[in-house]
Structure 1
């Protein structure tokens with residue numbers, strides 16, 4: 001084989017290899033479960049789940065999971081990289097897995113015991129954050145408690161906020177808010193202090 005022929009063969013095989021690498025593998029469909037029959041445990045990793053009906057207890061123990069559901073009595077995320085979207089309310093939420101997110105219409109209480117968690121619930125009465133780099137965005141609530149560093153809390157209306165740690169940011173746009181802050185470099189901006 002001549003050097004020119006060899007170069008053409010290598011170029012052709014490299015081009016074919018590059019083309020094959022660009023083609024995505026076919027995606028698998030979401031797993032649909034009826035959760036009206038009782039508690040649901042999602043243990044398989046790297047899956048997409050759609051839960052139908054009003055759920056009682058939903059526990060996520062498999063990492064890298066996306067969950068869509070209507071509502072639940074309780075939601076517990078025990079592992080990292082879980083994204084949950086609820087069309088309705090979640091009565092009780094506990095997030096112990098890092099790099100996760102929860103979105104819902106309402107929740108009376110959310111407890112985060114991890115880092116890098118994003119919570120967006122318009123009607124969130126009580127938020128408890130223990131960890132770092134967490135974010136909560138809500139419309140109105142009674143109390144937010146932050147313990148850790150580099151957390152961000154944003155409410156339109158919040159009655160009380162307690163911050164312990166460093167470099168946390170809290171913003172409340174309207175109404176009176178009682179404020180208690182312990183730690184360095186915290187930024188708390190409220191409409192009026194109560």
Structure 2
């Protein structure tokens with residue numbers, strides 16, 4: 001058993017307070033390469049990543065403000081949100097037309113890729129968190145980000161250096177796990 005890996009998986013948590021430095025381009029490439037290892041039926045790679053770094057974060061904030069803000073105060077808040085991390089990766093669900101691989105299965109692959117990106121960033125010493133909200137579900141905003149009609153935003157992954165110590169969130173105890181051992185082979189017996 002790999003106890004280091006088990007501990008790593010059990011202690012994973014979001015790091016909501018991030019600061020510079022974030023991963024550089026070579027590190028971002030390494031992180032995204034790790035996401036290529038997720039289960040992916042027929043190797044369709046039904047996802048892609050838009051890296052937003054440096055001054056591009058301000059452009060993203062302007063897009064958010066233009067498409068989502070209902071007031072001047074909200075526009076200012078959205079502009080601040082892009083400064084929460086030095087790097088934001090926009091994970092795009094990009095399903096392929098494939099009769100043998102349903103859209104739902106491809107969406108799961110995109111979600112796994114997003115999660116693996118967070119785990120890979122963490123393995124390189126960075127923190128991160130995954131956000132969706134209105135910015136992930138606004139079609140005109142998605143189009144301005146260059147998404148095609150069949151694509152959607154799986155999430156915004158904020159990456160950077162953890163600014164404050166993280167605490168483990170409560171995990172379910174073994175007796176409270178969403179796990180059912182009740183299914184038995186005897187249920188399949190025919191009379």
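Derivation of every value follows stated rules applied to the coordinates shown; laboratory data play no part. None of these values were measured; they are calculated from a predicted model. Cβ atoms are built from the backbone, for glycine too; each structure is taken alone.
Worth a mention:
- Which entry (1, 2) yields the derived value 3.2 for distance in nm of label points 7 Å out along Cα→Cβ at positions 74 and 106: 2
- Answer label among 1, 2 for the case where helix-only ellipticity at 222 nm (-39500 (n - 2.57) for each DSSP H run of 4 or more, over all residues; to 500), calculated from the coordinates, equals -3500: 1
- Identity of the structure behind 9 (criterion: relative contact order in percent (Cα under 8 Å, 6 or more apart), calculated), options 1, 2: 1
- Ranked by mean count of other Cβ atoms within 10 Å over residues 98-105, structures 1, 2 are topped by 1, which has the highest value.
- When Rg/Rh (Cα atoms, Kirkwood Rh) is computed for each of 1, 2, the one that comes out at 1.04 is 2.
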